[in-house]
Structure 1
Amino acid sequence: MLTIKVLFLLLLANGTPVIVKKLLGSRLAFPLDGGKKFVDGRVFFGHSKTVRGIISSVLVTSVGAVLIGYSIQTGALFATASLSGDLVSSFIKRRLNIPPSSRALGLDQLPESILPLLFCWQALDLDMPTAMTIVLIFFWGELVLSLILFRLNIRDHPY
């Protein structure tokens, strides 16, 4: 049951911005980096990482956490850590000249699943085998779910 609850939080934290983008389009989609450039001349994160996505993810994940028995603070920290992992991935991808919303196997899945587990380890009452199982399920599940969401016309790309 613990694995399912944590996977649910990962789904909320990472899926909410995708759903909100589909529902709102470009409305209120202010780039988190404001289009600012890093010293290498490339944007920090890219246009797909928005303030709207961060706020919606933290709010939805916080409510979801309460619904499954965790505190609102755990939900907020979980979402923040997961999105921080996603931002680290985006930052690295921009440095590697990988376009926004393109696939980088492992880099797209691991930071956003490992960081929230590390930050919420005690609150989630995790142990190492469970954490490793969650990361592996998320890794493969994210690939499958992205393809399904693409076919349902919810995601712009199948990854």
Structure 2
Amino acid sequence: MRLKDAIPKKGSQKRGRRLGRGISAGQGASCGKGMRGQKSRSGGSTRPGFEGGQNPLYRRLPKLKSFPMVNRKKYTIINVSKLASLPANTEVTLASLMEAGIITTNDGPLKVLGDGELNIALKVHAAGFTATARNKIEAAGGSWEQISSDK
């Protein structure tokens, strides 16, 4: 086989329409695009999703309520009231809480929330704290340390 033999099969390549070359050519005057309007003009039609200048659906929807945040951080959360069952001066981490059976699933880095009461001093290491959780840990005589979250 030579380069000159590499030609397309007969009938595989069709000649393009010659538009606007008179009525005998079959596509004269309006070229089969109807009379006037945006779709009859040269340069193709509008892009997909175009709504005539109105704010399109794909731009309107994220403004509505209940759309999830993209790349939301997921935390394993626990309230300070659950920490009250631990012995005093305990090092509290995600691993130690899972060993104790207080937390059963690891949904990400540990975050401590401030619901409930805490009366014992604890050393809490977590990726996140609410302001009330910090205050309650300090008021009970404990300490908190924010560690960097890998997730």
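None of the figures in this text is laboratory data; all of them are computed from the coordinates on show. Note that the structure is a prediction, hence the values are computed from the model and not measured. Cβ atoms are built from the backbone, for glycine too; each structure is taken alone.
Given a value of 15 for percent of Cα pairs over 29 Å apart, point me to the structure among 1, 2 it was derived from.
Going label by label, the one that fits is 1.
Once distance in nm of label points 7 Å out along Cα→Cβ at positions 85 and 109 is calculated for every structure in 1, 2, which label goes with the largest value?
Max of distance in nm of label points 7 Å out along Cα→Cβ at positions 85 and 109: 2.
For structures 1, 2, which has the highest computed value of Cα Rg over 2.2 N^0.38 Å, for residues 45-124 alone?
Once Cα Rg over 2.2 N^0.38 Å, for residues 45-124 alone is tallied for 1, 2, the winner is 2.
Determine which structure produced the value 4.6 for distance in nm of label points 7 Å out along Cα→Cβ at positions 53 and 77, calculated from the coordinates; the candidates are 1, 2.
Attributed to the structure labelled 2.
If mean count of other Cβ atoms within 10 Å over residues 5-12 is computed to be 6.8, which of 1, 2 is the source?
The read-out comes from structure 2.
Which one of 1, 2 has helix-only ellipticity at 222 nm (-39500 (n - 2.57) for each DSSP H run of 4 or more, over all residues; to 500), as calculated from the coordinates, equal to -21500?
Considering all the candidates, the number was obtained from 1.
Comparing distance in nm of label points 7 Å out along Cα→Cβ at positions 29 and 93 across structures 1, 2, which is largest?
2
Starting from the value 16: which structure in 1, 2 was relative contact order in percent (Cα under 8 Å, 6 or more apart) calculated from?
So the calculation was done on 2.
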